[in-house]
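Please go over the structures that come below.
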Structure 1
Amino acid sequence: MTETAQSTEESVRLKLTIAYVGTHYHGWQIQAVPGGELTTVQGLLEQAASHVAGRLVHVHGSGRTDSGVHADAQVAHVDIPACRRSVDWQLALNTLLPSDIRIARAEEAPAGFHAQFSAKRKRYVYRLWLSRRYTPPKLYPFVWSCGPVNVSAMREAARCLEGEHDFASLKNQGTEMLSTVRTMYAVRCMPEGLSGICEGEREIAWSFEANGFLKQMVRNAMGLLVAVGRGKIAPQDVPQLLQSRDRRHLGATAPAKGLTLAAVDYLDG
């Protein structure tokens, strides 16, 4: 088929909900390097979707996830030839994709839908293991073994992150944008229950929900809260640290492996 015929062929937009373990991938977004491309979730998904579509197609995600970050419900869209709309896209793509990338849902998108620009809010979950002595192997790829922390102090600090703020101090360099102001709807600690063998070893998870996130904003927020939990930063100092717009005083960036994109919400679909 010629390029002109491809451009005029009627197409249908699919909305894909994708789950993946990010351990072995260089993040979501395709990255070109000398001699080829790094292995990314988007790259593998585009290869599979193009094979099923019978022509080159592009997959557009709701946003990037860093190397090593996981997803339970990343959302993407892809425009496919209308003649392929009856294909079971979930089954077809899962047949071609590696087992640590799965299509949880494939459906026709509402009119005007765009995976990135139609998104209204996102939720990330970060999991902590509150011991440095021992981490269960099955949890190791998905938690930060940060050791004991003062969860009450972290909750107090977390309340300072809620609402509309300039989050420039929680942004890593790498992506230019017009504004670093975002609205954080909720930052919540969610106990996961006892998971360890020894008394006092347990897993907790923190949920971050906002209308959008800056580059590594959640990982930096988690690093800040852990610094508070370790007594290195006082909860009452967090507002001033945010106002400083200075990344240097907010603690280390939390490791990627503890972070999961949990949900992307849209008004329609």
Structure 2
Amino acid sequence: MPRLRLTIAYVGTHYHGWQIQARKDGDEPPTVQAFVEKAVSHVAGRPTHVQGAGRTDSGVHAEAQTAHCDIPEDRVRVRWKLALNTLLPHDIRILDARPAPEGFDACRSVLRKKYTYSLWLDHLCVPPRLYPFVWACGPLDLGLVDTAIPFLVGTHDFASMQNAGTPQKSTVRTLFEIRRRPCGDLPGGDADGQGVNGVLASLREDRNRLDLVFVADGFLKQMVRNLTGLLVACGRGDLDPRGIPALLDSRDRRRAPFTAPPQGLCMSRIWYEGEPMPEGWEE
């Protein structure tokens, strides 16, 4: 049976995550997977399961969730992107729909995943257009954040960065990179002064925005949100970055800082076998 590969973007604000959550009372909260499966099943002409590359939490967004589904032979020539976007709500979009190569599995074939967490460094005032997509964590010492990052990069047992709920055979993961954007000091001062220095107006407007980009071979349950909480704790001066190795070695979630809220998190990209990897990430 032909297999279809989907690339999906969504705003997670109004959904209880990606995965369908059937309850004993029959009440099913809205999930992204449920809406996509309903649309795919309608076009396929029969009930069709859609398998995602990973589970995003309630309120978490995606720029490039990947999924696959098996479709009938007589539906191969359907313009799937157009057909599905006609049926889906406006905050779920199919970015690409194409035949999947033989053996492709959206979940099991993953080599790398990238998540981006967006922080807002002014906790008193968040622009309304950004409010659903950032965590207003307040001011941070970026020097302390930069000091903390190297302690987390590499292959570690991240059990202390995993929340309960999804048992894993192994809690060891390889975190290839944590990058923050912008990479230098955040611009400050008045807008006119920044204009003289040639800083873009968009950057002036978002001078309080800080993105943390995480790339790994896989992530544990709420691992990115926990890593973000740890880095924010370091940036606030509440945790000494030099204590991170001992925290990881403890494998004790109770010793780690808080979990960052979901709205700042976005699944940014997924890489599969045969696709070009970013420089320096090749095996």
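Each value in this text was obtained by applying a stated rule to the coordinates, not by laboratory testing. Not measured: the values here are computed from a predicted model. Cβ atoms are built from the backbone, for glycine too; each structure is taken alone.
What the table below lists for this structure:
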| read-out | value |
| --- | --- |
| Origin of the value 3.5, where distance in nm of label points 7 Å out along Cα→Cβ at positions 44 and 260 was derived from one of 1, 2 | 2 |
| With distance in nm of label points 7 Å out along Cα→Cβ at positions 76 and 180 derived as 3.0, matching label from 1, 2 | 1 |
| For 49, 34, 13 (Cα extents along the principal axes in Å, for residues 84-147 alone, calculated) the corresponding structure among 1, 2 | 2 |
| Per Rg/Rh (Cα atoms, Kirkwood Rh), for residues 52-131 alone, the highest-valued of structures 1, 2 | 2 |
| Parent structure of the calculated result 60, 48, 45, given that Cα extents along the principal axes in Å is the read-out and 1, 2 the choices | 2 |
| Structure responsible for 0.6, with distance in nm of label points 7 Å out along Cα→Cβ at positions 12 and 108 calculated and labels 1, 2 on offer | 1 |
